[in-house]
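Heads up, there are several structures right after this.
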Structure 1
Amino acid sequence: MSAKPKPPTALPSQGDLRGVLAYNVRLLRVQKEWSQEDLAMECDLDRTYVSAVERSRWNISLSNIERLALALDTEPWRLLHPPPTP
């Protein structure tokens with residue numbers, strides 16, 4: 001059994017859209033207590049792709065943002081909305 005997923009620790013820069021997406025995807029995935037593999041299976045994406053998205057390594061298509069949002073039970077635009085700053 002794998003370790004329990006941990007939420008992101010640092011807020012992304014407001015101007016870093018890939019970072020915002022990565023933060024939101026990981027946060028929502030952890031709230032569902034899913035592994036990256038679980039999310040990938042729900043979206044019909046590769047686990048390494050989900051990992052790369054969560055690390056801000058790849059640009060992601062709108063279609064795949066939509067797939068992630070559907071699996072995470074959220075609106076696609078919410079994945080691109082910066083989290084509130086403390």
Structure 2
Amino acid sequence: MKTAISIPDDLFVTAENTAKKLGIPRSQLFAKALEEFIQNHSKEKITEKLNEVYSNDTTKKDNSLSDVSVAILRNSLKNESW
């Protein structure tokens with residue numbers, strides 16, 4: 001798809017030189033740069049979401065689960081003689 005964008009002159013010159021060094025068309029350089037930017041941005045969103053999930057206070061859930069586990073273990077061993 002064709003599109004028109006505005007970028008600073010110095011960035012355009014740098015992009016032009018980079019595309020020549022890589023031996024690829026300038027449009028391919030821009031497409032690759034945009035693709036990499038989007039991928040990196042997506043990774044940041046994933047990291048933010050994981051940080052949110054793992055930052056939640058889970059000690060209450062873990063403690064109540066441990067309490068239930070201990071109670072079940074005690075109940076299953078109450079008829080055992082040691």
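Laboratory data are not the source of any read-out in this text; all were calculated from the coordinates shown. These numbers were taken from a predicted model, which means no experiment stands behind them. Cβ atoms are built from the backbone, for glycine too; each structure is taken alone.
Going by Kirkwood radius over Cα pairs in Å, which of structures 1, 2 comes out largest? Please report the intermediate quantities before stating the final value.
Numbers: 1: 12.8; 2: 18.4.
Largest calculated value belongs to 2.
From 1, 2, which structure was helix-only ellipticity at 222 nm (-39500 (n - 2.57) for each DSSP H run of 4 or more, over all residues; to 500) = -15000 calculated on?
Numbers: 1: -15000; 2: -26500.
The correct label is 1.
Rank structures 1, 2 by distance in nm of label points 7 Å out along Cα→Cβ at positions 55 and 71 and report only the one at the top, that is, the highest. Can you show the working numbers first?
Working: 1: 1.7; 2: 3.3.
For this comparison of distance in nm of label points 7 Å out along Cα→Cβ at positions 55 and 71, the top structure is 2.
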